[in-house]
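Throughout, read-outs are computed from the coordinates displayed, never taken from laboratory work. Just so it is clear, the structure is predicted and the values come from calculations on it, not from any experiment. Cβ atoms are built from the backbone, for glycine too; each structure is taken alone.
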Structure P
């Protein structure tokens, strides 16, 4: 089960993050997780939100460059070595993690991590087959 991530390309200047967050807030979109990678001139803001379609519509109406990407969110044991165990499964199945980031809040007693894979379908199948809980869109909407 995949979820949608929104990637927003924005100039590296004061107030730009505020602009994006206030647009989404005014549209009733709640950001559940985010990460930003930046260079000297631009940044890529990656977000998981509760209403991806509404978020994309809001951003497009404001001429913000954004796209949707399939990612996989999984529960990872919130213990020392918990992430390493999940990464071992992925390595053993030759799945490449392009990037990952964690959720700010807890879904259960486990941590939630968002992974971008080169093959998200295979990653989902492998993770489910070994009993790793993969989180779906419905779960994200309910956070």
Structure Q
């Protein structure tokens, strides 16, 4: 008889998540963030997820800014595309900013305040990643 091994895998959701509401197009928001906050977001290939319902791969526009001096990665994702919604449970959110790396405590609050002050941003708030049902969709972000 073959012995079965059970693999216990607990994913690491050690990242910050900011939700951004904006009527602007993605490139306009990125331009404003880059100019106002001295970031350097660049466009990457679409962030892709597999939709189990439709059995389709869905792409969402993605921008990355790597702050090499502080070891922090910022990824700006569009939450809504023509093909679907990245995180259904927060479908009213236009953009998501995933922050990974060596950030300090309170970094999310400072960044939230800075983003909130931009003309292109209507609202910005912090989301507790652990309370999201579809948080696995952000693991590769």
Structure R
């Protein structure tokens, strides 16, 4: 099923891949603890951590919507650029991440006085997402 030349099944797989990447990236195995501390939360405050996890549902839902929108736009860019391989899709995904995503996040981090390490964790996650989306959308026509 295609809309504006974009494979909607690939878009939904991209959104799912983004969510899985987020669960892994922000898990205890990778960046959960430093992210939690840099966000100003005490990882040892079990009650607060449980409260944050309990109230995360709406944020996950809106994150899924944002992932779908990003995948649709990236998919349309790949259609216009006539990309038909996963590697070429990753190249475009990397360019969009580097030229748009990182610069917007960096500006936001500067003006919100966000620690640079927090910026690196968050933008690193976005790099993984845009590379994965580019591969999926570029390879799955």
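Here helix-only ellipticity at 222 nm (-39500 (n - 2.57) for each DSSP H run of 4 or more, over all residues; to 500) has been calculated and equals -9500, so which of P, Q, R was it run on? List each step's numbers first, then the result.
Details: P: -9500; Q: -4500; R: -24000.
This figure was derived from P.
Among the shown structures P, Q, R, from which was the value 10.9, 29 of Rg and Dmax of the Cα atoms in Å, for residues 80-119 alone calculated?
Answer for the origin of the read-out: P.
With distance in nm of label points 7 Å out along Cα→Cβ at positions 32 and 48 derived from the coordinates and found to be 0.6, which of P, Q, R does the value describe?
Comparing all candidates, it corresponds to P.
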